[in-house]
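Before anything else, here is the set of structures, which you'll find just below.
Rule-based calculations on the coordinates, nothing more; no lab input. None of the values given here were measured: they were computed from a predicted structure. Cβ atoms are built from the backbone, for glycine too; each structure is taken alone.
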Structure P
Amino acid sequence: MAEKTLAMIKPDAMAAGFNDAIIDHIKKNGFTVVKQEQMDLSKEQAEGFYAEHNERPFFDELVTFMTSGPVTVMVLEKEDGIKSWRSLMGDTDPAEAADGTVRKMFGASKGENATHGSDSPESAKREIEFFFSDL
């Protein structure tokens with residue numbers, strides 16, 4: 001059964017000019033882009049989106065990074081979409097990610113790793129509703 005997930009191209013990949021290449025790679029791997037929007041996250045949006053991490057020591061740095069430039073937010077759909085997107089993204093650390101994954105090809109570091117993806121059906125639902133309440 002097809003499953004929706006949220007994907008985000010982060011400011012580092014956007015600044016490096018990788019937006020179109022990442023979207024092409026996503027489509028070539030069988031995902032349908034159901035909805036897509038490029039935006040600049042406000043501090044409040046970034047804090048709200050990453051609220052589950054607000055007690056972690058890296059929270060302020062994460063919010064600063066995610067508001068440092070535009071992002072592309074997408075709803076992707078594919079059979080087993082959440083697991084498939086996380087697999088295509090690759091390991092959080094690009095140096096440890098498998099060849100052919102988005103983070104291996106476009107990520108710069110563990111902190112600047114090009115993309116975000118929902119990690120469970122619950123987070124996918126919450127994250128999709130956060131950006132695309134009409135879905």
Structure Q
Amino acid sequence: MSVDTEATLAPATRFIQIAPSGRAHIQGYRCNACGAVYLDQRLACARCADRGGLTAFEASSRGVVHTYSIVHRSYPGIKTPFISVIVDLDDGLVLKGNLEGVDPTPSNDIFGMPVRVAFKTLEQKTSSGVPYVTYYFEPA
């Protein structure tokens with residue numbers, strides 16, 4: 001999804017990147033020595049302990065549901081029930097988020113469901129009035 005480019009946008013998490021065109025994506029980091037992938041920059045690779053650095057990359061927008069939970073209680077103002085998922089992205093990153101577009105009932109077995117990352121602007125804004133952009137998952 002290309003997010004509205006007319007307004008300045010703020011990523012809701014440190015791993016969401018917004019291109020000058022307004023296109024949002026998830027940014028990951030890959031170890032230069034062994035290829036392990038992470039959502040955050042780090043001083044050394046947790047897999048091989050190499051300190052040679054990590055290279056940023058645009059994460060895959062596709063993956064499969066590894067596990068999920070149907071959430072029935074949440075913070076005030078958050079509509080329940082909703083489905084919280086952990087997704088294995090095609091490039092090896094693991095990302096937690098909400099699955100939208102699927103009825104949150106136990107009869108819907110979504111283990112292994114192909115999904116894609118999607119983005120949306122939130123009603124919440126920064127103190128300077130800039131809207132946040134967040135991600136979620138939807139069936140692929």
Structure R
Amino acid sequence: MTTEALHILAGWIGVFLGVLTGAVFGLAFHKENWLGGYNSWTRRMLRLGHISFFGIAFLNFMFSITTGLEALHGTLIQIGSILFLVGAATMPTACFLSAWKKQLKGLFPIPVASICGALVCVITSILQTLKNP
């Protein structure tokens with residue numbers, strides 16, 4: 001499987017999981033005090049986990065398009081690829097785990113660093129390509 005295909009698949013899986021979690025959470029969203037109410041820590045973390053599926057799916061789609069159209073390759077792109085996939089797996093996980101136990105909010109640096117690192121890899125690779133076409 002190509003890197004582009006892998007990230008397209010990761011993106012569609014993220015969209016599917018976003019829809020699925022939205023449907024599950026939607027069964028009770030109308031209950032004003034569900035999970036402590038709209039502004040409770042638990043409910044906010046669940047919403048963040050739900051939307052992170054969509055947001056990181058978008059990043060995976062953009063990575064696939066960018067690497068394909070710009071024919072980007074090399075070590076930086078390989079590292080960026082891995083970091084985007086790590087971020088896609090760990091961001092919703094960190095959100096849902098910290099909704100369960102607030103003390104687990106310390107997990108957030110893992111997905112944040114992964115996504116930031118991936119973005120730096122892609123941007124650097126694009127800049128190198130522009131500099132040396």
Of the structures labelled P, Q, R, one was used to calculate helix-only ellipticity at 222 nm (-39500 (n - 2.57) for each DSSP H run of 4 or more, over all residues; to 500), giving 0. Name it. Q
Match the computed value 31, 27, 12 of Cα extents along the principal axes in Å, for residues 65-104 alone to one of the structures P, Q, R, and report its label. P
If distance in nm of label points 7 Å out along Cα→Cβ at positions 17 and 49 computes to 1.1, which of P, Q, R did it come from? R
Upon calculation of Cα extents along the principal axes in Å from the atomic coordinates, which of the structures P, Q, R produces 45, 40, 26? Q
Work out relative contact order in percent (Cα under 8 Å, 6 or more apart) for each of structures P, Q, R, then name the structure with the largest result. P
Computed 0.9 for distance in nm of label points 7 Å out along Cα→Cβ at positions 41 and 73 - originating structure among P, Q, R: P
